[in-house]
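Some structures are shown below for you to check.
Nothing in this text is a laboratory measurement; each read-out follows from the coordinates by a stated rule. Predicted, not measured: the structure shown is a model, and the values here were computed from it. Cβ atoms are built from the backbone, for glycine too; each structure is taken alone.
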Structure 1
Amino acid sequence: MRSKFINKQIDYTGEQLRSHYIYENLDIEGDAIISFTGKCDVKHHMVDLADSKKKEFIYSSSMLHFLAEHFDNDLEKTIFRKRLLISIIMEEAHKMTGKLIFLRKDNGIYQKGKKLSVAVATASCVSTLIHAGVNISSKDTPVKTSCLKELGIDPRKLGERVIKRYCDEMGSAVTSRAKVKGVR
């Protein structure tokens, strides 16, 4: 699994949550995770049907984004990968603040009842995909949110730590699978 933190700002619209986006834009082939900062404004490319039906669109003036692609077609496995990614984000944020102040519920991280993150997993015809976003700013968000700025967390450092740990976890899972013998 390969990873990269992108230094330029990319505004996330949901259009990026598609097969081969990472390869087409960054020349990274195969399973990969990238991180970048930029605005988040998802209205037309919603994949969460429940949010779409309720017209609960996603907006943040500044967000730390994670985009992962795995070349398998197991959506349930990818939902668990997404929850692992969210747990890694939360653990690294705990380390960076020096306090246990976050709570993970399903796909989100909360701080004092305010939402810090968003996340979704979906499938394409050739891969499964994950997007997770963490608010850098709470300005103009449609719901009560917490943000990295208020917590004193550097988005780039968090992004770099998270993508490294995520790749380590994926590699460790492959190793774990290969080092056990089957039973009958």
Structure 2
Amino acid sequence: MTAVLTSLLTSAGLGAGAGVNSYATLLVFGLLSRWQPGMFPGELAAFFAKTPVLIALGALYAVEFIADKVPAVDHVWDLVHTFIRPLAGALVAWAAAAPGVPRGMIILASVIGGGAALMTHATKATVRAASTVTTGGTANPILSLIEDVFAFINAVLAIFLPWLAVIAVIVLVFALLRFKAKKKYVGAPT
């Protein structure tokens, strides 16, 4: 039972990270799968650990790193990734499911991972839109750097300390929503 719960928490944490930055999350997962193949022995994890996949993820992360720092381009990037990030969250959740976990639980982990990715992606896009309106986009690169750091740290936490990763995601979502509310209040007409 503990292995199933830990697997679900890891899946949720990785999915949530994929909603913020799917390429960073998949890159960390792929690298850890390559260095420690016993952690995630499944075929999908082995796929993410392959050299060409890691190179592609690294290149996509580099493109996202730049695109996400440019106002207006970041919104187009987020719009396109509305479909990519939940899929990435579901895939990484499936790949992270512990061996021996029943098939139904693996499917549940994928649904949780994809749902968490959609939730964090929606939060990110909403906060980024509010930031653009209230700061003219000048705060967007700073928010993007915070998101990048979060994605890398969250992926490691989701794998090694899944309880802490879930707490970190909840704290980040509330902090971002509070940031959005504060900006909305500050920018409200009197």
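Worth pointing out:
- Comparing distance in nm of label points 7 Å out along Cα→Cβ at positions 147 and 163 across structures 1, 2, the highest figure comes from 2.
- Structure from which 2.0 was derived, distance in nm of label points 7 Å out along Cα→Cβ at positions 19 and 83, options 1, 2: 2
- Which of 1, 2 leads on mean count of other Cβ atoms within 10 Å over residues 11-18, largest value: 2
- Structure (1, 2) behind the derived value 0.55 of FRET efficiency 1/(1 + (r/R0)^6) of positions 75 and 155 (r between Cβ atoms, R0 = 25 Å, to 0.05): 2
- Source structure (of 1, 2) for semi-axes √(5λ) of the Cα gyration tensor in Å, computed value 25, 20, 16: 1
- Structure with the greatest value (metric relative contact order in percent (Cα under 8 Å, 6 or more apart), set 1, 2): 2
- With mean count of other Cβ atoms within 10 Å over residues 3-10 derived as 18.4, matching label from 1, 2: 2
- Per distance in nm of label points 7 Å out along Cα→Cβ at positions 99 and 123, the highest-valued of structures 1, 2: 1
- Read-out helix-only ellipticity at 222 nm (-39500 (n - 2.57) for each DSSP H run of 4 or more, over all residues; to 500), computed value -29500, structure in 1, 2: 2
- Distance in nm of label points 7 Å out along Cα→Cβ at positions 43 and 67 - highest-scoring structure of 1, 2: 2
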